[in-house]
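We did not get these values from a lab; they are worked out from the coordinates using the rules stated. All values derive from a computational prediction rather than experimental measurement. Cβ atoms are built from the backbone, for glycine too; each structure is taken alone.
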Structure 1
Amino acid sequence: MEMRRAGNSGLTLSRLGLGTMTWGRDTDEHEAADQCRAFIDAGGNFIDTANTYGDGDSERVLGGLVGVLFDRDDVIIATKSGVGFPDGIRSVDASRQTLLSELDKSLSRLGSDFVDIWQIHAWDPITPLDETLAALDYAYTTGRARYVGLSNYAGWQLARAATKQQSNSMKAPITTLQSEYSLLNRDVEIEVLEAANNCGIGFLAWAPLARGVLTGKYRNGVPSDSRAAAPHFNRHIEPYLDERSNRTVDAVAVAASGLGYSPLEVALSWVRDAPGVTSAIIGARSGAQLRGVLKSEEITLPDIVRNALNDVSLTTL
């Protein structure tokens, strides 16, 4: 698998990352191990998790694979802190106390003294930015985090944070930004990708398949075994099941048929090779499903197809 440098840093990531949001909840330890094995065998080195995935079970499952399926130093593990769900309600807390407490718990679950990339999961409008950044500095200087990043920040938020960190060589440089990006959600093209590029920050795309919608699985309804049929995922997928999205999904299906690929391969390749993208994070429920996703590594979209999909998706957004 092709490796790419994250921004101006020395960190290199596989251009596909393995997402673990379902691990410990919808994906058990055996399926997780199968996925991890398939991903590493394909040449991947970047695995992404978060303290909230499966209420921490995702990190526990991943930690259990360290030293069994791979050596710790051979894989880039990224996790996130700053978002919680007390009483089932999403809450953002990027205070120094909460962030460092969550990081220590993540490290314990991962069974590691450090995480390769520690990311602030979301912008906190209440906590002063300097306090949030101070937590990144502490984790970085103490070796708990080898690199630090941000997630779901707007362009101006990213630029402000990156500029503060770049102004002092003793502070932890922002290395990555992780945001949603797909043919059905191109909001990051407005300012986020440009901000990341100008600040020398690597961009990590999550939900490159628009939460599975771009695979075409919902063209004829909602399959009973799909994420859209699951209560805890439905609200995340429903916004992409409208008529405008359907037109883009149809265009992807037509392109795939003409090229002899699957819609999944076409949609994922479009994001993976989009300007400014360091890595696209993919998720699956099983090893077999992941192996199908990894077939996208074998293809590159012709420019004429990429441009046509650009035009169709922009007119339907």
Structure 2
Amino acid sequence: MALLRESIGSVSLVRQGEHKFYSLTMPTDILTKCCFVISRDEDPIVGFQRELDEKRAKEIAAYIDSGFTIPSSIVLSAQDGAELLYDSKKKSISFNIIPKAFLIIDGQHRVYGFMFAKTAFRIPVVIYDGLSKRDETRLFIDINSKQKGVPPELLLDIKKLAEYETSEEERLRQVYDSFINESDSCFSNRLSPAKKVKGKISRSVFNTAVKPLIKIFGSKTESEIYEILNVYFTAFDEAILRKHNLHEQLYNTTIFKSICGFLPIAASKVKDKSGAIYTIDNFYSVLEVIGDRIKKSRIESPGGSYKPLIDYYESLLKSDFTL
């Protein structure tokens, strides 16, 4: 029985070095019938792809069915069974519709997502022809190692423009922006909203550290949250860090996360001692005990985990503490 073939027009032939590829758009229902991947688990000898994640594919399908677009190209390598032919006069290609016509080099989860999606449409595709297994593997490595992703700090910074923010992200953004804009901010000129900068606190680090506190703040406004955090950070800096000439460690990611994580404990001590009046002086009166007892080396070399530091701060508050 003769194989079914598909013909697609409006194809551009591109030559780069020793290789050539075709740039075109392909209907998703055809694409999903003709593509395959080989994972390392399926074939440890010739496989080089990642294991397919069904959950991720279904998330892509839901994204597509919600009316959003995916403009980036799927990168394929034509296999012998495809019997790919290019017609230079018609600017078209034809190929056999078989399950292993094209090996997916890049975009396997997008193709997998198209299988789950209810919506069918045309998508950009790049098809390499005549690649060896070595070439396919090298292309996979190059695509996945040389492309640089967008920094999470930038994505967070522009989510408001895209109207993608969750209510929690919106609150965190407003609090972070208060630390940028308010004249009494303890982080004046030491924040970096859109990228990582040494010696500054990025929006991404701030969100990760402060996010667990949002529920604790309950119905407090963003302005009230800023006020409490600002006096707390100021008191921690003065009572502990500056006392040991370690102010710059306030901008160390591990230290900053530990300071945020310790806030509920410090606030509880303040409430017991002075009522729910969160001022610099009241926080200082609690934190100075830690400043007197802390080992400088624990702050100078905090390591990568912040939770042991929280436990350490708490242990220094115990009345039966002895050196």
Structure 3
Amino acid sequence: MIRLASILGAGLMALSLAAPTFAADVTLKLGHIAVPDHPYGKGADYFAKLVNEKSNGSIEVKVFPSSQLGGQKDLIEGMVFGAVDMALVGTAVLGQFQPQISIFDLPFIFNDRPHAYKSLDSVGMELGKELEGRGIKLLGYMENGIRHVTNNVRPIKEPADMEGLKIRVMTNKIFVEMMKSLGASPTPMAFSELYSAMQQGTVDGQENPSAHIFTKRFYEVQKYASKTAHAYSPEPMIISMISWAKLNDEQKAIIQDAAKEAIAWQRKISEEQDNEYWDQIIATGKMEVIDVDRSKFKAATAPVIEMFADTVGQDNIDKINALAE
């Protein structure tokens, strides 16, 4: 956290020294860690297409997928300094810069996708404003997906089946405590290291949306997938305040309009492809997909919400609960 604080301080200084205007033709670098075929990888490409069309070619967004510009923390740090213009990152990482955004990582915080979208587009945008003073502007939330547990040891049908399993999680306190509440041994690890770690037995399993399970071919090194749907993963679209300050009002409007349109498009294809990914995973014949009683997992992880209520704000939790239908 000390390093993050120094980075944010440096980012504020860099922001104050930012030049006021781009050259006539603007090029923005957008990085993310997914493969291009991932739903939010497609969303990034669609956003770039929209920006090009809406600006009549005067603004180009160059997309760098598959961690080409670094991991998610690298992308955020690059944006603070202005080395990276835009990124799609997880709330689990953004929460290190704005702790209340971690609210969206809490287990079973949303009833369904419509509940998630309403919460993100209201409470989520309000929380995102805090990032601007730290060098980052939130444009909205794309979707990573609904998270499920896979492992290579035994079928997981109830929380007790997770006892002692080494499960890879993001470097995020909420996910660590979530796995502990289920009896598992959480193992924080970079996403780029995950496949080989499962292949070599360094970890027994992991938790991710179906899109990552399929596109990253986790089914090759995992025998069982349990549809726990224990957490929803938004994918915030953010832009460096240094880059934002260099845009004129018309260019800013183009970026915001394209982001809004791309987010709506991406959420739709993400939901559509979720079922398709499960069908494709089953079709490989390499992974058993198990339906579970989610209420048991929800009950087991309920203490995690109380544990982090002060961090994310009980008032924010109340606002999200009030939006449920």
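Suppose you compute FRET efficiency 1/(1 + (r/R0)^6) of positions 26 and 106 (r between Cβ atoms, R0 = 25 Å, to 0.05) for every structure in 1, 2, 3: which one lands on 0.95? Structure 2 accounts for this read-out.
From which structure (1, 2, 3) was distance in nm of label points 7 Å out along Cα→Cβ at positions 34 and 170 calculated, if the value obtained is 1.3? Computing distance in nm of label points 7 Å out along Cα→Cβ at positions 34 and 170 on every structure in 1, 2, 3 gives 1.3 only for 3. Comparing relative contact order in percent (Cα under 8 Å, 6 or more apart) across structures 1, 2, 3, the highest figure is found for 3.
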